[in-house]
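Trainee: These are the structures, in structure tokens.
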Structure P
Amino acid sequence: MGLYDKLTGKATMSTDGGIIEEFLIENEEVIASYKFIRDSIILTTCGIYMIDVQGISGKKVETKFFPSKNIKSVSFETAGTLDMDVDIKIGVEGNTAFTANGVPFNAPISFKVPKAQSQQAKEVISQVKKYYLCK
């Protein structure tokens, strides 16, 4: 994906695990991989990997894995007239966050997708439902 494609909001979709190859276990296969500007979501036969590229240089990368048994829901929020992006939220167990009062809760996997990539975001929703929620 070239710089122009990134700036104009074109996602890449593939079955290449790339950055998670070293984490895959025996018989785990990549179903689909989506890259939205800097961050990625990779769906495998065992669960979902979230790739969060951080910092200005993008050299710091956080990889989170959520097993398929922990995936509970999915939501999609369309972009409004003035919005520049759509939101995808995947409800998971084990992604613990804390409220301001210190109460723990399961935070969803949440990421924003440029409005121009909303079709690819809808594909993510369909894939999550097909492989994890509606088995």
Structure Q
Amino acid sequence: MNNRKAEFILGIIGSSLAAVGVLLTGIITMFVVLATSADHGMMTQDEIIGISFSIGFIGLNLLLALVSCVFGFIASFKLKNGVNVKGWSILLIVIGALCFFSYGFITGVLFLIAGIMSVSKRQSEKNQFDSFE
């Protein structure tokens, strides 16, 4: 089993930041929904359309933050245990790119660094000694 402590720590920090993003996005969504329901009678049609797009965008970010939180934690522990390292590393890179360009710059950077470090690291120390035989 490889020592992937740095990837594990980066993944856990990124997942924790994604969990904070879930909480903040949930609170923002709650405030937006409460604000729109209170003043619904005084809004024009354009304002209602704009707010509905805003709620959809916030909901999409909430979904992405939730997915990145869950899969970030799973990938971090799978990388630590050495289970299907390449697949989970690529998943971290994809989630990191999505987070980087949508809601969480820091979360995306942490996932990207953890995924790239894990992909570029050698698979096992056994491979190093195969050339001596």
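Here, each number is a calculation from the coordinates, and none is a lab measurement. Owing to the predicted nature of the structure, the values given are computational and were not obtained by experimental measurement. Cβ atoms are built from the backbone, for glycine too; each structure is taken alone.
Trainee: Ranked on relative contact order in percent (Cα under 8 Å, 6 or more apart), which label among P, Q comes first with the largest value?
Mentor: Details: P: 18; Q: 37.
Answer by largest value of relative contact order in percent (Cα under 8 Å, 6 or more apart): Q.
Trainee: So, one more: Quick check: 15.0, 46 is what I get for Rg and Dmax of the Cα atoms in Å, calculated from one of P, Q. Which structure matches?
Mentor: On the way: P: 15.0, 46; Q: 20.0, 80.
Here the read-out was taken from P.
Trainee: Compare distance in nm of label points 7 Å out along Cα→Cβ at positions 71 and 119 across structures P, Q and report the one with the greatest value.
Mentor: On the way: P: 2.3; Q: 1.4.
By distance in nm of label points 7 Å out along Cα→Cβ at positions 71 and 119, the leading structure of P, Q is P.
Trainee: helix-only ellipticity at 222 nm (-39500 (n - 2.57) for each DSSP H run of 4 or more, over all residues; to 500) was computed and gave -3000; which structure, P, Q, did it come from? Before the final figure, lay out each step's value.
Mentor: Numbers: P: -3000; Q: -28500.
It traces back to P.
Trainee: Let me ask something else about it. One of P, Q was used to compute Cα extents along the principal axes in Å, for residues 47-110 alone, and the result was 33, 31, 30. Which label is that? Before the final figure, lay out each step's value.
Mentor: Working: P: 33, 31, 30; Q: 51, 17, 15.
Among P, Q, the structure yielding 33, 31, 30 for Cα extents along the principal axes in Å, for residues 47-110 alone is P.
Trainee: Comparing distance in nm of label points 7 Å out along Cα→Cβ at positions 55 and 95 across P, Q, which is largest?
Mentor: On the way: P: 2.4; Q: 2.9.
With respect to distance in nm of label points 7 Å out along Cα→Cβ at positions 55 and 95, the highest-scoring structure among P, Q is Q.
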